[in-house]
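All of the numbers you see were taken from the coordinates with simple rules; none came from a lab. Every value quoted in this text rests on a predicted model; they were computed, and no experiment measured them. Cβ atoms are built from the backbone, for glycine too; each structure is taken alone.
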Structure 1
Amino acid sequence: MQQTPNPPQRLQLSSHDYTGRDKSDALRELFGRVLMHVDLWPCEGAVPLDFTVTLLPLGAGAAYAYSEHTPAHFEHKTAYVSAGADDLLLTTTQDGCVIRAAGGDLEIPAGGFVLHSKARAHEFIHLRGGRTASLQVPRAALARWGARLEEAPLRRLPQERPEPALVMGYAQLLAKIPQPSASLLQSARLHLQELMADMLAPAKQGAQPPGRDAVDVPRLALIQRDILARIAQSELSLAQIAHLHHITPRQVQRLFAREGTCFSDYVRDARLEQARAALANPAQRHRRVLEIALENGFDDFSAFSRAFRRRFGMTPSEVRGIAG
């Protein structure tokens, strides 16, 4: 019988976990050169180096990393990676940075994206610290999707293109799933690789356009994330979500139709599920049902009660009674 592979293990690192006298040297050697494959040190005049890193392996050499750090230098040296490694990284930083390489300095604005290669020596200079996220993909994986890349690329990506944010947003979403399955990570990795290949070598340069799943699955996941983040807003609308994702309302509806539902049904069901969870929580028994309904975006109590009963076969009060 074929066994289902175990999902890669998430790794979390923090400089706060080490308190020895030689903390600075230890961080530079163990966390930097050995684990992260970079040389790191604080910016001149800045506070001592501190950081936290979350690393999610996606399998087959792909990985996502998110870090929060004080002002620092992160130098990528080819000597710190295995011979022949030419993995590519898509990186974005909240507060902007400067990349120093043999050809000069490259300034990356806040929220900007850069494509860089492990096969090229270069240095990130984060003068303000902040948050940085990177997605690593083997170059060979992108080549399979038709991407034609220069040797050891280092380039800033146009800010007006939506694809980098879609790629990174989906990777960030995966990293927040407590225990993603191996099959989910494999599927997500293929979507991300196909999206990156199209982003870096558009069809007019000879690459094949991405399949519909490669675009639709990440985009719908991010739309659902943003809906849930705004679920308490009674004014939440299809037009608002479409504008947020730079697509048309019709395109949003098409994405939900793939799942056999529509925007309004998804929003209603999400609100009902959250209301049911609150009503079933003994710690919230002191709260009025009307308050819970309003908190979850229902501004008509009668409509809430009817929808609740259709969905769960019970009234809100009955759910609360069962919870005790």
Structure 2
Amino acid sequence: MKTYKSTTSERQLFIYQQLTAGRHIQKLQLAKQFTVDARTIQRDFANLRAFIDEYLPEYTLNYDRQNNSYWLSANGIGLNKAQCLCLIKILTASRALPKDQLIELSNRLLKILDEKDAQKVKQLISSEQSTYQPLRNLQNKDLMNLIWNFSEYTLLHRTIRIDYRNQAGHIKAHTIIPLALTFSDNYFYLIGYTNTYQKNIIYRLDRIIDYHISQKSIPQSEWQSHQWNEGLTKKKLQLMYPGKNVKILFEYRGVVEAALDKFPLSKIVQPKTDQQPAIIEVETYDTGAMMWLLSQKDMVTVLEPEWFQKQMITTLQKMLSNYQ
């Protein structure tokens, strides 16, 4: 162990830094490290406790009698080991970040914990992260900066000119007012108003190749009425496909909870029994809803509205013709 000669203030600053890093510190080990007696270290902890009680009431200096060590806890501040594990698991399962950004973010979360808990969490995530496969089609890998910068633009209502690569690989310039940033189905999306089409368009964030503040601003009077109600819209939006707002009534023979989870604005009209399927009513946008309903094989029968039922039949007939 390396030893130090230090002043009282230097020693106490070192102890405080170790505590805020989440470490459990033993009094005798510190005494050896700084070549002082245990009573001196005891006075250091007493001074730190008084300082924390006076100026940092949201923190508590604790003593672990079993391990003879001191540690700092935050009352309602920071994250515990279960919360860190949960966040890292969600981040990893989303596959939304390049691997280097996922590892960096995970390590930053682990630094919130003490060494013992951090080691446990590392063991629990090691297999999943070692085989982590990010999304193959991420275009712009600088995702963190994109997320933050465009989040700020939504607050400032700046007019931004973006170079956007579409699904066909063509790059086109768009002048937009960023209205909202959201995450769905593995990707981050930007909702922006464009006066070229006088409507909101959904852009996949990583397909924005370049961007800068536009010299020509879109007047607020043009985009104000197109404000994006993210909370309500996300409840209706499936697979990030907009469309007509519609109430759909359908029979469902699968796991009812799965359908209700997929459509937040939904209710059971008729419960499922051994003899009959459930009947579910959902409020949603038609395009994404149809894509999900078609993915459910023969477990779905659309009942209403009639025009949507006809669209389902036409689509199924086209799908069948692909095999003839």
Structure 3
Amino acid sequence: MREIRKLQETVGGTYILTIPKEWAEAMQISKGSMVNMDIDNGSIIISNSELKRETEAHSIDISQVKDKKALELSIISSYILGHDITELYSSESKSNEWKDWVKEALKGLIGIEISEEYADRILLQNLIDPYKFNFLNSMEKFLRNSMAVLSDSIISLQKTGSFLSNDAYNRGKELIRTYRLLFRLIILAGKDKSLCTNFGLQNLTDTTLYTVAIREMGRISYYAMRTAQHSSEFQNELSPDIVSDLLQMEELTSSMVLNAFNSLITKDISKTSWVMDSMIHIRQMYEKIMESKSLLNMEGRLTISLIVRDLRAIAGYAVALADDSILGSYV
């Protein structure tokens, strides 16, 4: 419902605008209430600062879920979409095996636990307060940890039988949980203007941009974990020249990722250009290693080829993240 009101000016030069009583009642505000005031794309937005976000609940009928994987994906989806309560129930007689599946799925999520359990249903409750997160800082930590996984994966290739790659792989798997949490947080910010502001995002357009950016970061982290997995599988001696080339490729790839993220946060287009230009050098390094005689004549060359492809993939997603930062500079 649109209203046209005349703006009044005070003696001090500020402005006053009255709002309809019906609007105030709908917003659950009255005389003395505290409100949030924001400017978003040329519009003034007023919201009740004291009004708590309504609890979101979602139900999943286990009888309609075909297997363990489908149940896991259903729980993950409910979590990422920001539901506070997820009810799992069985409308048909079914073995209790599904309860074990639920408990296994929860291991891949941060801040969610079983609050109630009965013979035919389970209630899951999210315990995390999104307002307590430094969102941008959490994103940066996620990327830096992902790059630490990548770095250790390549370093481990210098010594056969190194435990470093296994450790990196386990850390990479743990980062999947962080990725899902970040995704949940940005989805919540898209639903809640005050949370969006709390996260340091300017408007809801920003949340869309950062949703895309988190997807890129998730793929970067995934390929870092895959690099660690491939490194742990490599049991042969690697020639010094290939080790040197891989280390250089990893260093440039990590720099591209971190500069792309920094460009997103600071809206520094010069860093974006550097990331995109660096992709040419990544392709050259890729071709050099893949065409190396040392690689062609060694055992385990397929594993090294997969690692090189992983590095190139990460660099590609760094460029995609840089693309996001270009869009962000116009928001």
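Look at percent of Cα pairs over 34 Å apart for each of 1, 2, 3: the largest one is in 2.
Among candidates 1, 2, 3, the computation of mean count of other Cβ atoms within 10 Å over residues 114-121 that gave 12.0 used structure 3.
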